[in-house]
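Just so you know, all these numbers are worked out from the coordinates, no wet-lab data involved. Treat the numbers as computed from the prediction; the structure is a model and nothing was measured. Cβ atoms are built from the backbone, for glycine too; each structure is taken alone.
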Structure P
Amino acid sequence: MIMLARRNLTVFFRDKAAVFFSLLSALIIFGLYIFFLGDLWTSNLESIVNGQEIMDSWLVAGLLTVTSFTSAMGAYGVMVEDKARGISKDFYASPVSRESIVAGYVLSALVTGFIVGVITLVLGEVYIVSNGGKWLDVFSFIKVIGVLIITSVMNNSLLFVLVSFFSTPVSFSAASTLVGTLIGFITGIYVPTGVLSSSMQWVIKLFPVSHAGALLRQIIMDKPLSRGFGGVPVDKVFDVKEMLGVVFSFG
């Protein structure tokens, strides 16, 4: 299983185009934030001394959610490619058990999602600090890593079921494009969840990845929100958190 996972990781990361397109959604989101959305959302917090840091932290949490999902899906492209080229049949004809072969694909996608997530976190923190924000403290960093691990496991469970329906790279590529387009809305990063209609908010809350994004925001945005909203009534702070998708309300 380990050898197969290592082989799958090598195949995926050697394909620069596959890696690039698995991260394309995150790159587009980052570009939109830098050139358009960032100023728009930050202007709503212009009265807050660290409004920029709050929104940058919000962005990084969203990017973590997106990249850990799309990169894992991209890694599953190796499984689809093997199926299309008949390589999987060679694997099944070998002495290696079917369970080990499947586990190799799952493990490689899990590792890919986690590694890309950690890299995104580090680069995101560098971006926040370069914009005048503060580094994430060690305890919060460890909590983010823990959530990333749980999120990667959750993503892989969902993605394995989804990807198993595809047998050609063309159909898989089309699905990846669709997922990459929708993931920004599902995670509430193109438009903050609280700005959407109540019906759309309910749709977003149906997806587990949205809740993963909320957990990451709670950790990464905790200190910036405390610094920016110190002394503000709790109910007002809750409204801001709900608007930004830091917390979800039901009922």
Structure Q
Amino acid sequence: MFTRQGHSPSVQFPRIIGIECVGEIEDPSDSTFIKGTTVASLMGGLGRAFDGSYAEYALIPSDQVYPIPSDMKWTELAAIPEMYYTAYASLFECLQLTSGEMLLIRGGTSSVGLAALQLAKSVGATVISTTRDKEKFALLQQVGADYALLDNEHLREQVYAIAPNGVNKVLELVGTTTVKESLQFISERGICCMSGILGNEWTLDAFEPLVDIPTGVYFTAFTSEVIKESTLISLFEHIQEHGIVTPIAQVFTL
């Protein structure tokens, strides 16, 4: 999406875009793959440094192709790679989310936000999810949110009415425009992970770590530029084990 909107200055055209895909090995070339193996690929320059996935075939370096253990439908598989990988790694590797913890998701109705909501509920977390549109409360509740909050100037009051001592973890998907505020919602020894920039601001001005990060609170970030095969396989296994259904709004043909 960012590339289509002109926000990827490093991309040189002509270029086939598309930063993620699932499919079957057609020609294994000199790799150890077997023709017909179900695989996924995402990021790592796909659709940016070299031609991407908006095509019937994609030529991808073998070390960026990952076999996936799944018998799901193609439409379901196609909705998983970057969206669910970002959510899964953010929750379980960066935030180290566990059962019984309270998680705040800012940007809850985004694709990653909805995926994170499903994954967090699957391990027994309590989830507060935000949206700027009150009409989307029903969507958040349908997917499993324990609390749906309107992301406005009263968000702090709303959060502390639910969690007087603050939440354990925050998944920050809006990004630099809200992260300083999000850090103030966290209880001691809690973690904030920034994994998105829905606010469309890439940099954070006037950030003072000694002031903006509360004592005993941890701040980290996630990027999917480097993919861990073990994490990707674990993600697909988790989705199957917990019966998570990927929400699909629309299917497009090539």
Structure R
Amino acid sequence: MSTAPVIFHLPTCIDAPDLPPLVARYKALRLHGLTTDPDAFSSTLARETAFTDEVWESRIRNPLNTSFIAIRKEPGNSEHENAARSDIAELSTREWVGQVTLLGPVVDSTPSGDVAGGKTDKPWEAFNAIDFQQAADAVPRIRRGSRVVYVLVGMYVRPEVRGAGYGRMLVERAMEAVKESCARGAWDAVVLAMVSRGNNGAKRLYERAGFVARDEPLDVGGHEEWVLECRYEDLRQVV
């Protein structure tokens, strides 16, 4: 019997007793991706298998992160039974089959450019040498009308469930979160997706969601990544 995708938001404020199973699942899915699709990531399996639990915890607790997790809904469960379980309980006990992380918002201080034209701006530079805690603390002070930047990173869906809509639903949930934040803050926004040059599946996924790829990959620490963009005015039409 087939199972339907369900997307959960992974909280960054998690009680200590709830953290170990979430860290274990986060780590397992990430290392699975690095093992099965090494060309899809800018990092390496050797690097991340050496991470301590504290490093994995810091990724989950990053205050500028909004991570979305795909799990398989158990067949036969009623809506009442599903609603009776908290998101933490679901995330702690179900197998994770996909995830994506949304970073931001950060105020864009780079010169504005035209995606379809010269692409002279570099909005990703807003994240250079960033202090995530300071950036998160600054979010309530972002002025109305400001142009902000979000970045989608770490998109991965396990091979056995690809083609079932998990990736599309992950992107949709992330973009809905951007729309809600921009509506509250009256911000303009550009959403970037950083995709390893070898990850053609993720690149096509973002393009189908309305993202536009820059002409050439970007060198990120010696690793080439595609930069895809979706502007807020386009985002309102595609989600």
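Of the structures labelled P, Q, R, which one yields -24500 when helix-only ellipticity at 222 nm (-39500 (n - 2.57) for each DSSP H run of 4 or more, over all residues; to 500) is computed from its coordinates? Matching structure: P.
When relative contact order in percent (Cα under 8 Å, 6 or more apart) is calculated, the result is 17; to which of the structures P, Q, R does this value belong? This value belongs to structure Q. Looking at distance in nm of label points 7 Å out along Cα→Cβ at positions 14 and 206 over structures P, Q, R, structure Q comes out largest. Among the shown structures P, Q, R, from which was the value 17.2, 58 of Rg and Dmax of the Cα atoms in Å, for residues 30-85 alone calculated? The value was obtained from structure P.
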